[in-house]
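See the structures that follow.
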Structure P
Amino acid sequence: MGFLKNKIFIYLFVLSVALSGCAKPLILVNFVSNYGDFNRVTSGGVKAFYTDRTLGDSLKLIWNEKTHGGYANTFLRAYKDILFVPDLSGIITAFDFKTGKELGAIKNNGEIRAAPILYKTTLIFIVNNLNENYGTLHFYNLTNGWDYKVKIPFGSKGELLGTKENLFVLAKNGTLYKFNYQRRKLWQTNATGLTFCSPTLDANQIFFGNQKGELISVDSKTGKIWYRRKISAGFEGGITSFNGSLFIGDKNGIVYKVSTDEGRVVWKFDTGSKIKNFITFHNKQIFVGNLAGKLYSFNMDTGEVNWTSYIGGVINATPLIFNNYIVQPNLNKNTYIIDINNGKIKRTIKFDNKCRTAPGYYQGMLYFGIDNGEIYAYEVIE
């Protein structure tokens, strides 16, 4: 009997220690959101890597806090006074975006590689489960902690794609799922083929590429595959859409501009090394970095090179575009502030570890996710 009591005591002690080391649950009783302010996707589906601001000559470090794990090359999300940070330990941590105070966390057993989607009081994200060949799509109610889960076979390596009415999830086996925000699956389309790409939306078509080098177009309303074109050696990065054109880089380092209507290659350019991030744009320029540490500016219409900037290291995080500067991390522990007009490096932000996430900008604050699980928050002085 004494032995049993000792075992119970030890168990309760270990449990209490474990619980004391856990982050408090994320429950925001009075929380409510407006979809568009958070997810930064325009009505045409263009991903917003551009902010209509001028970056000043100085940045002031406001706070620096740790999360529970490292980061994928994804994006940080902010809404109202909250910064949401997904990490590779399966946790989403919420911080006060101005002070860095931790507000709570959502903990799961796996890794989170994509930024969450927010709809009203529901935070939506996908976890690739540890030691399992599937992922779990979570519909987490921020006001009460209720978590509705949907199994996604093979999991996902790309970003989630949300509109005002629906959510699209692209699995690693090439299956595209459509859900509404009431958690109902509307259809799934089995395009097949190993897929690490992040999809995009243009008009009523969803586009994505796979490891075979196929570009696939799916009707966003019905799930019907409109076309699949073999145009490349294989895609791993995200697709950016704009005015009837798609921009994407492949694993051989070739940048493509493709027409949305029939998947026709308009122009292409070989940068010489794999491209894994999203292509960004401002006015008639598009910007793309590769794993050899080269950042390019192209004329969007013609494919002509405007300038090339060699910053070294490995570029696999999507840059943030201001009116005057590009903020581009690489894996040599530096983030560069680059003149948008000529590609010249104006200044460098140095960290103790590699910057993994795309830089995030929100209400005058600039955020970076660093390899050891740290978030750095700077005030932007215009």
Structure Q
Amino acid sequence: MPQQFANVDDVVEALRPSYPVYCLRPQTLRRQVQRFDAGFPGTVLYAVKCNPHPLVLDALYAAGITHFDTASLPEIAAVAERYGDATCYFMHPVKSRAAIQAAYGIYGVRHYVVDHPVELAKLLDETPARDLVIVVRIKTPSDPHTVFDLSTKFGCDIETAVTLLETIDKAGCRSGLAFHVGSQCGAPAAFATALDLVAQAMRRSARAPSLIDVGGGFPASYVGAEVPALEAYLHEIRDALARLAPPPETAVLAEPGRVLVADACSLLVQIQLRKEQSLYLNDGIFGSLSEMALSSLRMPMRLIRRGATPATDMQAFTLYGPTCDSLDVLPGRFDLPADAREGDWIEIGQLGAYSNALATRFNGFFPETFVTLTA
């Protein structure tokens, strides 16, 4: 069991950690799951890739999540071997034959995504029965309000989607339609646009899909990058589904990740050295902070000092990570108390999404300590 504390300051006081510490808030996870459930008219699949840590999965499962968007065989195994009643969906459009065989034969996975005829043929080749639900992923338009555009890598046009749906039907499998508007989508209307494409595919194929998957992309509000409330996205989806009017037996799925976990975890790092206006930390872009280097996203920070109060005047600092690589530096500068010094800690908030999931072992540095908070 992880160590449990009331708050981050108590973590500092008890552990005085010289290593990075993830501070997980299970109650925040529970509230976000309840919030999503309250507004979404269907089944919620947690996107495991966003944060696959067992403590995170346990908290989500305890909050009622039993369906999981899994993108690889190890993710499927991590879920299926931990929760006997969980349902995994293999939602990566490109899968190895060995992964398909194991997912189907060992873990009983029956839901798969494709976006190309060759991938569909591969899937049909490697599964012995026609008890599958094969979901066709449609390409969505690029949106300037989306931080990570996924449409350049995955998704097919409407014509290809119709052909795939016909092939699935002839093979004796059930079919579905899916899309992904991109990670950290800032425009709720992007979901309505994508569901209009689903409607086109349904009309042209003259088929009612077994399921419609609206994907992920539900954002978190970061420093200087506020986004509409989650409820605005769910409202847009409900309205678009009402216009689409799928049959009652058509299941509706969503794959939230970031919006469920971002606010539920912060990271405690320590300053190892100050050089003028530069601070050297014990975590960086090769560890928990890679998304800050890959995007314009900025997370909130606060300085913690045992037994004393930091200065009230602020100063802009450059933040370096612990590795010997000069690339290990966060873009831009960050305002912290002007007297920040070696031994102080910094709590970096909103690091529940794409932090530990992306950490490497470069230079031997690897953040892996989790504690839970009750507040």
Structure R
Amino acid sequence: MLDYRIYRDCFSTAEMRRTWSEQATISAWLKVEQVLASSQADQGLIPKSAASAIASIRITDLDIEALAEETAVVGRSIVGLVRQLRTLAGDHAGHVHYKSTTQDIMDTAMVMQMKLGLEEIRSGACRLVGLLDGHIRAHPTTMIMGRTNGQHAVPMRLATKLAVWKSELTRRLEATDQAAKRGLNVQVGGPVGDLRGYEKGSGEKIKSAIATMLNLGTADPHWQNARDGIADIVSALGALCASLCKIAHNVNLLSSSDIDEISEVYANGKGASSAMHHKRNQRTSEFMEAVSRLGRQRAEQIGEFTLHEHERSGGAWIGEWVIVPEVFMLTSGALNWAQILFEGLQIHSDKMSGRCEAIGRTSVD
């Protein structure tokens, strides 16, 4: 569904799909191989000419169909990628993927994509917080009936209700930022993560140089079989989706015919029913809730893929290839629906205050 032409914009933004597209993923693998070669050349481990030859290779030089066929046989795309890069590098073939391993390349590339994805999510979350703040400032004294356990409670300020949503989203954003600081690290270690292929001290220099060139962090000694950093980020996105889901569900409830204190901005045909022409369904909050639910549920699965055995566990690692991109795409979609919702949210303050007054009279009587 994330690839369907008719559905894909319902579940993800186009920008996030580009970040996690096949071309972007292969480009990230190629970038890591090139940065690896560049840092090794700077340390005198391979010739400068070799790094230049590797740096000159473009994704358009690769045979993606052949890469797909080899991946189906080998089970890892980097084997086929390295084979093609060595052919393209000519006399410098032996310096391609020097002292590296498949997981080093794929993990570092994935973290590069996560960094880009988090930038989009941060931007979207900040815009949403700003939209909520605008509604808070526009309704400083508007009263709404508070509801507890599905029943009328007592009147409260609408601004307080919205401020709770705003503060919750702000905390989710802070948690995502904190997770990013822990989890956005390069992976450089070789077959078992201990840099054994390098002379003493040179491996640490290579790792540090790659981290600097890619503007990422490092983890010592490595995180090859310690996936907590990835899990932290994905779980933080899941928690953000949970907050978005709660907000969407509450907006939908307040938009119901029985309450009708909030409504989505109307456009011709929006929320139309094929059978009941009088209806204008709350499509924006509906999609925001559904996509948020999916994002939260997908994120919960990341715990399964932290359970690595020994120094590497392919059966756990492979699951990340699906879960991580999907959580990022679904989170972007949920935030996009949230922005659309609050950009056009219509607040019926007269109905809110009228209900508060009516309940107040009933209480007195």
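Read the figures in this text as sums done on the coordinates, not as results from a lab. Remember, it's a predicted structure, so these values are computed and weren't measured experimentally. Cβ atoms are built from the backbone, for glycine too; each structure is taken alone.
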Quick check on the output: 2, 11, 22, 24, 20, 11, 6, 2, 1, 0 is P(r) over Cα pairs in 5 Å bins from 0, in percent, for residues 125-244 alone, derived from one of P, Q, R. Which one produced it? P
Value 25.4, 93, calculated as Rg and Dmax of the Cα atoms in Å, assigned to which of P, Q, R: R
Using distance in nm of label points 7 Å out along Cα→Cβ at positions 117 and 149, single out the structure from P, Q, R with the greatest value. R
helix-only ellipticity at 222 nm (-39500 (n - 2.57) for each DSSP H run of 4 or more, over all residues; to 500) computed as -9000: which structure among P, Q, R? Q
